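Laboratory data are not the source of any read-out in this text; all were calculated from the coordinates shown. Owing to the predicted nature of the structure, the values given are computational and were not obtained by experimental measurement. Cβ atoms are built from the backbone, for glycine too; each structure is taken alone.
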Structure I
């Protein structure tokens, strides 16, 4: 899987010239935490741009309305693909990795899947 810098650069190359921004601005506006040790969670702007370019496959799953902080920490530490948490009446976890999406679908439950991720 690509790291955040590589994903950002790839997306910038795919954007039309009129929508292109500089690398630093993209990093800070697309990722919740761009530090190397930070997780792969996207902001709303990052989610929008990754789904717009069409290069990345998105898989969305329903999640409980209130995601506990420990689950957020596990996602931040263990997921090696970009992901986005849609909030609202019907919250969803959207992942941009087919391997992770398949595993979550097989577990069928966010909490069970996160327990598995914690053990690995």
Structure II
């Protein structure tokens, strides 16, 4: 089994349940790991999962505001899974870098692991 990784991607978007988040927006950090069954020998791009395609899916979902990061993670995962029937699992972490919590220093986020085996 192989796993491709896209780590620490930064997006500016308008996800969140608070009204000000839809107006001001926020920075998000996203990491994803996509595991898939290998073929005998990986020599061409179609022998693997194209990380550019995975990136484009994630980028497209950050244009569409969602109230909950959980919903966003599920939607992204569903779309990535459509790329290739060999995908066994997808693990995505989405961190909101500036949470709208008074006197809070740190990040908030979700991790979603979906297995297809």
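Matching task: -1.28 is the computed value of log10 I(q)/I(0) by the Debye sum over Cα atoms at q = 0.23 Å⁻¹. Pick the structure from I, II.
Of the options listed, only II reproduces it.
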query = -14500 is what came out when helix-only ellipticity at 222 nm (-39500 (n - 2.57) for each DSSP H run of 4 or more, over all residues; to 500) was calculated for one structure; which of I, II is it?
reply = I
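Have a look at I, II and say which one yields 28 for relative contact order in percent (Cα under 8 Å, 6 or more apart), as calculated.
On the way: I: 22; II: 28.
Derived from the structure labelled II.
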note = Note: distance in nm of label points 7 Å out along Cα→Cβ at positions 40 and 72 at 2.0, derived from one of structures I, II, originates from structure I
